[in-house]
Structure 1
């Protein structure tokens, strides 16, 4: 059997901008069981937070912690 799926426009300009400029990705956002351990990782999480805060402050864009797929632009 062959399944054919139509091509999708998965990465429109609004979605790309949202992922590049708005969302934040940090180890601290992981499930508790997968969060980093140790002093180096705790320092790394502080650096990620500081860099994200700096980036969002410089671009004037508020960071978002996306809770649902509907929060992401189509």
Structure 2
């Protein structure tokens, strides 16, 4: 994503948004939880702005994100 131009990222986000629509994910009451970093989130989150979105790892660096995910996985496996 970092190497993609703004235009390419917008096209990618549009494709993902359309795929989400075809999959039936774009409906009232849905909550999107972001587990991806800022580069993946930026353009797509704008397309999803009418839906509730949460980012439990916002402002965390990669290592912190990995620790958070590993902890969440270990808690849910017990």
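Bear in mind that the values in this text are calculations on the coordinates, not laboratory data. What you are looking at is a predicted structure, and each value in this text was computed from that prediction instead of being measured. Cβ atoms are built from the backbone, for glycine too; each structure is taken alone.
Who wins on distance in nm of label points 7 Å out along Cα→Cβ at positions 49 and 65 among 1, 2, i.e. which is largest?
On the way: 1: 1.1; 2: 2.3.
Structure 2 gives the largest value of distance in nm of label points 7 Å out along Cα→Cβ at positions 49 and 65 among 1, 2.
Can you rank 1, 2 by relative contact order in percent (Cα under 8 Å, 6 or more apart) and just name the one with the largest value? List each step's numbers first, then the result.
Values: 1: 45; 2: 30.
Ranking 1, 2 on relative contact order in percent (Cα under 8 Å, 6 or more apart), first place is 1.
For distance in nm of label points 7 Å out along Cα→Cβ at positions 9 and 25, which structure out of 1, 2 has the highest calculated value? Show your work: numbers first, answer last.
On the way: 1: 2.4; 2: 1.9.
Result for distance in nm of label points 7 Å out along Cα→Cβ at positions 9 and 25 over 1, 2: largest is 1.
11.5 is what came out when mean count of other Cβ atoms within 10 Å over residues 17-24 was calculated for one structure; which of 1, 2 is it?
It must be structure 2, since only it matches.
One of 1, 2 was used to compute helix-only ellipticity at 222 nm (-39500 (n - 2.57) for each DSSP H run of 4 or more, over all residues; to 500), and the result was -17500. Which label is that? Write down the numbers at each step before the final one.
Details: 1: -11000; 2: -17500.
Source structure: 2.
So distance in nm of label points 7 Å out along Cα→Cβ at positions 1 and 33, computed for just one structure, reads 3.2; which one of 1, 2 is that? Could the numbers behind the result be given before it?
Details: 1: 3.2; 2: 1.8.
Among 1, 2, the structure yielding 3.2 for distance in nm of label points 7 Å out along Cα→Cβ at positions 1 and 33 is 1.
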